[in-house]
Structure I
Amino acid sequence: MCRNITMLRGLQPAATTEEIEAAARQFVRKVSGVTSLSAATEAPFEAAVQQIAAITTDLLAALPPRKQPPPTLPPLRRIAVRRP
């Protein structure tokens, strides 16, 4: 499991589209080994990100609520990376 992908189920408020896409992007980067996009990798990489994000959104909607929140916040919710 990629350590950089944070658990999104159980967040309050629920995971945003941006957070889901960021997790999907990390997953696709990890499994594909693509670290920087080129003309040859951009289209399939972005298509995979969108597909994984859609599947993740469906999964999170279908699962029952968690009894406890996730142990860590997603990177986009951490104070250090918040945009002003």
Structure II
Amino acid sequence: MDITIYTKRGCPWCDGARTFLKESKVEFKEKEVLGNSKYFDELREVSGQDKAPTMVIDGEVLADTDADEIEASLRQKGIIS
């Protein structure tokens, strides 16, 4: 399972999503986009927008998401119970 989350510093929704993933013991890669133009370009390429948090789970994009939507998607995929 390949999980990447694109975040922005100071974003409370990003903080909530990151906290949820850590507390759920879900392995993920974080890409902070404000400090890295390559990651920002990548975010735009994969999602067609520039809002965070955006999560990619095995190629499926959850754009401009939050912890509740992430939880629902991970449960649906059987990653968490």
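All of the numbers you see were taken from the coordinates with simple rules; none came from a lab. The structure presented is a predicted model; accordingly, all values stated were derived computationally and were not measured. Cβ atoms are built from the backbone, for glycine too; each structure is taken alone.
Here are a few things to note about the model shown:
- Label whose coordinates, when Rg/Rh (Cα atoms, Kirkwood Rh) is calculated, return 0.99 (choices I, II): I
- Which of I, II yields 45 [relative contact order in percent (Cα under 8 Å, 6 or more apart), calculated]: I
- Which entry (I, II) yields the derived value 16.5 for mean count of other Cβ atoms within 10 Å over residues 12-19: II
- With helix-only ellipticity at 222 nm (-39500 (n - 2.57) for each DSSP H run of 4 or more, over all residues; to 500) derived as -15000, matching label from I, II: I
- Top of I, II by distance in nm of label points 7 Å out along Cα→Cβ at positions 20 and 68, largest first: I
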